[in-house]
1. For structures I, II, calculate FRET efficiency 1/(1 + (r/R0)^6) of positions 329 and 505 (r between Cβ atoms, R0 = 30 Å, to 0.05) and state which one comes out highest.
2. From I, II, which structure was relative contact order in percent (Cα under 8 Å, 6 or more apart) = 14 calculated on?
3. One of I, II was used to calculate FRET efficiency 1/(1 + (r/R0)^6) of positions 257 and 305 (r between Cβ atoms, R0 = 30 Å, to 0.05), giving 0.65; which?
4. Here helix-only ellipticity at 222 nm (-39500 (n - 2.57) for each DSSP H run of 4 or more, over all residues; to 500) was calculated and came to -14000; which of the structures I, II was it taken from?
5. Given a computed value of 2.4 for distance in nm of label points 7 Å out along Cα→Cβ at positions 177 and 201, which structure among I, II does it belong to?
6. Using the calculated result 1.07 for Cα Rg over 2.2 N^0.38 Å, for residues 537-624 alone, pick out the matching structure from I, II.
7. Hey, Kirkwood radius over Cα pairs in Å derived from one of I, II reads 28.7; which structure?
8. With distance in nm of label points 7 Å out along Cα→Cβ at positions 489 and 545 computed per structure, which member of I, II shows the largest figure?
Structure I
Amino acid sequence: MRFRPFLLPCLLMLASPAPVFAQTATDPGFLLTATARNFGAYFPSYLANGYFSTMTSVRGTEPDRAYMVAFMDYTRDDISRPAAIPGWSEIDYNPGPGWMNSTRLDPKIFSDYSQTLNMHDGTLTTRYRFDYANKATDVKVETFVSQADHHLAGTRISITPQFDGKVQLRFPFRLWSGHQPRFPIASMTGDQMIDAVIASGQNLNDKPVPTPDRAAVWYPGTTRVINDGGDTQQLTLWLDGQAVNGLKMAEAAAIELPRGLKIESVKLRKTSDVLSLEVAVDVRKGETYTFTKYIAASRQDWGGDAKADLALALKARTTGFDKLLARHVAAWHDLWKADIVVDHDETVQRALHSDLYYILSNTTAGTAWSVGACALTPNYAGHVFWDADSWVFPALLLLHPERAKSIVMFRHRTMQGARERAAQYGVKGLMYPWESDPQKGIDATPHFAYEVYREVHVNADIAIAQWQYWLATGDRAWLKQYGWPVIEGIATFWKSRVTYNKAKDRYEIAHVTSTDEAYNDVLNDTFTNAAAAKALRIATKAAALVGAKPDPAWAEIADKMYIPFDEKAQRHYDFDPSVPHDKVTWWGSSLIFLMYPNLDMPMSPEVRRNDFDFQLQALETHGDNPNEMMMVMITVGAAEVGDAKAVGYWIHRNLQGFLQPPFNVRTETATNNAGYLLATSAGFVQNFLYGLSGLRINDEGLDQAYAPVLPPGWKSVTLKDVTFRGKHYDIGIQRGADGKVELTREAK
């Protein structure tokens, strides 16, 4: 029986106070710490607020690339890619023998080392003793990118020298040279790309952590500085820049020196590579001196120019680091009111928190920006895939619906590009690209991957997400103004894209790329057909809600859509049985994706179990180095068939090799270091929101479609502060006295 809890009178029983969860900033489930053991295996993380970022580095002070939302380089013949903005977090220190950032990483030189990413507070804190040439200094570095003041960031270094004398500090903006070689990826085939990469002295082989093994292709774009300058009296820096053939941006910095410090000199250094303020000061043994760098950043259509940013940086300096940090931390704590708490497994808890941290660091509220597949990094060129709509969006929808909204709004904002693309391919309505440029929304797929233009299931995925937002919020005005135009345009696309098979009285979809992308020109991909049918049914329902007239063909096509099925084995085919299913791929089969929460294709328990078993068999016989998408969806499938032991196994299998140290950066496979994948972080979150809970967002509400499950030995999982149609709930998945797993809900 399907439990529809939001409609039942038993909710009246839930008026008792919600339990208090003791999650604090010192909770180990929120802390990830690097030690000197990570010097040789440090996969960088980042600090970000959805608008701009900085990568992390071992010392906490090195030159680090930074990125800004949908700020793209449009170099001719290349694909669009994120333009690295001038690095802003760098600070360097010289006690006399040499500059700290240029000194080799050695545990004897950087002793008592620790670097902690506090995900609860959104801060990075690095501590060590810099002991070089008989001059030791205790160093502490704190950096954040503000969740409260979106244009602001700050970093401060506290030094405690163990000597008297003169020291120097640098506070630079680091200007990045354009990546060489710059490949004409807009026109290169896959083989040409491999040859060009090899000719450049690079390769695309799997490399040991921490080296990204796709950097030869996913290199950053370039920001060119138009104007820059600084003031040694005001202790400020500023610059105006522009991405190649793209938008303009700006940065400014205001430096704060310790009061009472004896200053020997302040100089402005300006070259083609760096803009920096450099100070020389006298210090005393055992005294602590704190130097702070306040940053303001903006881009075209989000903020002003360098003059405006300079005013913001100066105001930030007046406000002070501690107050800005307190506002930032309070904003993060507010975000963490919505959380997933695991009572049993600290490793899983920490992974959940790191996944949520990365999702929240890369999403925005109240905008029409989506999210790149690999966050605010250049991997996968910052393009928007189905990852945004089918993976990140559902993970946010129940925990942070205001951030989920920005993702569906992106598709409305970029309708014109989808309309033009449909005309280009001779179909009607809206045909969204497989890879969308995050600013313009136009097709940004590399030529070597051109065949995925057939991966048209993305259009159904987008329509499903639009409908999910309506179901979760009940915002009819939004549906009429924003969601309906997207849904209607996609339904029009599917009507023109299908083919009617008169002999068999059914509709088919030919020449598509399967979700298992090695099969790139197949007939009747099961996932695509099922998703298209769902999108068409959604359009009929949405029309009734907004007072529009539905096209009667939508319902007819949906009802007669061919779903390939093996009657003898009582399971689905991956695609039309006329297509050989014989390739070795990451996935082995794509049947598990029929169970993914947004689609959750209706089928009997017997067929679901048969599909699940076939998926595992295919993964073993035809799967090569399975990727993370497969791992997370198998967990959902295991929960749907009620196999608690398998759920526990696949949750832990998902953590083996995919989380790169020290900060749980997720990579695409266990040996492929294409990292920062938000889809799989969101997929892991979905394991708990929709897998263990059995919950589905559908026409009935937040519906318990499956019995809840817990892995053996687990006591409970709590979904904290879930939001559904404006109301807030704590949802518990817990084991009763009889050992049976139950779902409980408490209104807040």
Structure II
Amino acid sequence: MQVEELSKFGIGKKDITKLKDEKISKLYPPQEDIIRKGLFKDKNLILSLPTASGKTLIATLSMLHNLSEKRNSKVVYIAPLVALAYEKYEYFKKFFDARKVAISVGDLDSSDHWLANYDVICVTTEKLDSLLRHNVEWVNRISLLIVDEIHLLNDKSRGPTLEILLVKLMKMVPNAQILGLSATISNAAELAKWLNSNLVISDFRPVKLYEGVSFASKIHFDEKDGYELDESEETENSIVRNTIGLNKQALIFTSTRRNAESLAERLSDTVRPMLKKGEHVQLETLSNDIENVLEYPTKQCEKLSECIKSGVAFHHAGLLGTQKRLIEENFRNGMIKTIVATPTLALGVNLPAFRVVIRDTKRYYPGVGAVHIPVLEYKQFIGRAGRPQYDTFGESILLAKTEDEARDLIQHFIYGEPENITSKLAAEPALRMHVLALIASDFCRSEDSLLKFFDRTFYAFHYGDTSAIDEKIIEILEPLISWKFVIKKGNELTATRIGKRVSELYIDPLTAHQFIDGLSRANKIKLNELNILQLLSNSIEMKPLLSVRSSEIVELQEMLVRNTSVFLQDVPEEYDLEFEDFTKSLKLTSMFLRWTDEATEDQILTKFKVAPGELRGRLELIDWLIYAFNEIALLEGHKDFLNQIRKLRVRLRYGIKEELTPLVRLKNVGRVRARKLYDAGLVSLDKLKKVPTDSLTRIVGLKVANDIKKQLGEKNEEIKDEKQITLNFNLDK
């Protein structure tokens, strides 16, 4: 089907021109099949297609149809990750320039009323679930719901929320069209049947993919000739040398961050001599940008910077967001030749390469040992191979040490079927959160309606017998009632004021109960930053906690002994199962205390082995939890604690001692500049007002100095030139 033929389905000339501008002139066969199966007839559809087979175009066409046919309607695009939500937001914002496109991914305790004014809304699963808990009105106007990576129903952390969310939406907006976008899965028909959807399955790829395996210094493919590798160097180095020799790029997947970093360093020696003239200079600039994302670079920043100079990068969750974006952008433009990544990249933004190498095909699980990664995950990896704009084919390569291992890998992965997706709803923490939310938002007002709701879930559809989960739901109700989050009268269930607030705060009810219990103890035990942080660190939301090394045990035991009487939780006995987590929470507490004592990211990395990206993630979590702790304290009448809690929240956000809190309120004055100002005697906003701009410039620079003066409401003339500025001033004048 030529793109012009879309006019028959109500797609306007202007939009067809936009598609042509994106080099889309003809639809792929599965895209035509999707149209035949009801895309423009408001039919629910599940698309089980390989990566790069054109699912985004289908989503765009369905949006155009819905928004043109249905007045005052809304399209919601659900992405599993913030990065993916932003990627789609940027694309749709550019495409739908005449319409309003919004993104909402943060603040899980906000109804974001402004979203009512937008036609296309990109959200994460958790954010949309949170919006439903806040009873947003515009949800009833959803005409199209696009669910990206719908196979993540299978994911233990994200799956339960997605499953509950879909059941809620099918009840709230039964006429909304559902478009589920999926990788290739074995039980796609079952998923489609659950959602009353038509199913489109295809193995079509616009770029042919050759799956191969490397062993004995050769890359082998069934369908085409392979490549001879240099026997004198490591296999990974030889494959990368071969890739760059073809003027192509490679993605290499490893199992751990440490493996990714060490392999990237090793590959640098291979790639550096193969760079083209002029690329060294550009990579030097990029290297400097990546190293100096933080004011004080960490050892990890320096290591990454050195790799970048050679055209190689490592990519994992320990990197900062800015560093990841720079790596991704410069891989797309061809400057970075090879990325060595952990599996998180497979679920991240669109980042294709000519060649994908899977070095680690096994993953270690405590108590189980090393086992093969899921075939579905392997398919996600290799889906990155082959770029429609640049390549006529792509290659994926598994690494084997022997011919026998190669045969095993071929049989298991290349010829293997992806696993069925199954519901992960039976996990108790997920059930506890969602049972309370269903009652608090009046979705379910009795035990019967609660059980009937779960009868509509994928869990019930897949297993048929719901007796096991029904039993768990009844068990979960007991603590919710005893914690006074839910009131039961006969068969009727209603949420209390505190129960509704806990649901809105998007925390586990068990965490909320621990907060309430801790606040009660704080009436007898003096509240301090240590016991607040330990209570928050030992919550379910913070798991997995930091692992404790043998060299840290003595220090943590001493910390435990010194503070046993001041904790807001009972200290478990050493033989209790909870003792290990309690000890881990002390390590996390110690890290947060060091952060508020103004330790640098590098000091945190050195002492706690927590990389900057992970540190930021932990700080976001603790910020959310301390906000919830504050809200619960307010609702429970502990007003005397609020000032202390809020002050600690500011200190955690900026990583500062208490004395800097007045200074960091100023825009563009973070922890480093605030410390410089304080050490120079500028300890308050009042003293900042008195200091001359030229003197202030010597401390924080011209731009920030002028900005500070503007924020303080001063009318003094901006300094345009930094020459002859002195640091001599008298604060008492």
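1. Across I, II, FRET efficiency 1/(1 + (r/R0)^6) of positions 329 and 505 (r between Cβ atoms, R0 = 30 Å, to 0.05) peaks for II.
2. So the calculation was done on I.
3. I
4. II
5. Working: I: 1.1; II: 2.4.
Answer by label: II.
6. Only structure II yields this read-out.
7. The read-out comes from structure II.
8. II
Read-outs throughout are calculated quantities, based only on the coordinates presented, and are distinct from any laboratory measurement. Being a predicted model, the structure only gives us computed values, none of them experimental. Cβ atoms are built from the backbone, for glycine too; each structure is taken alone.
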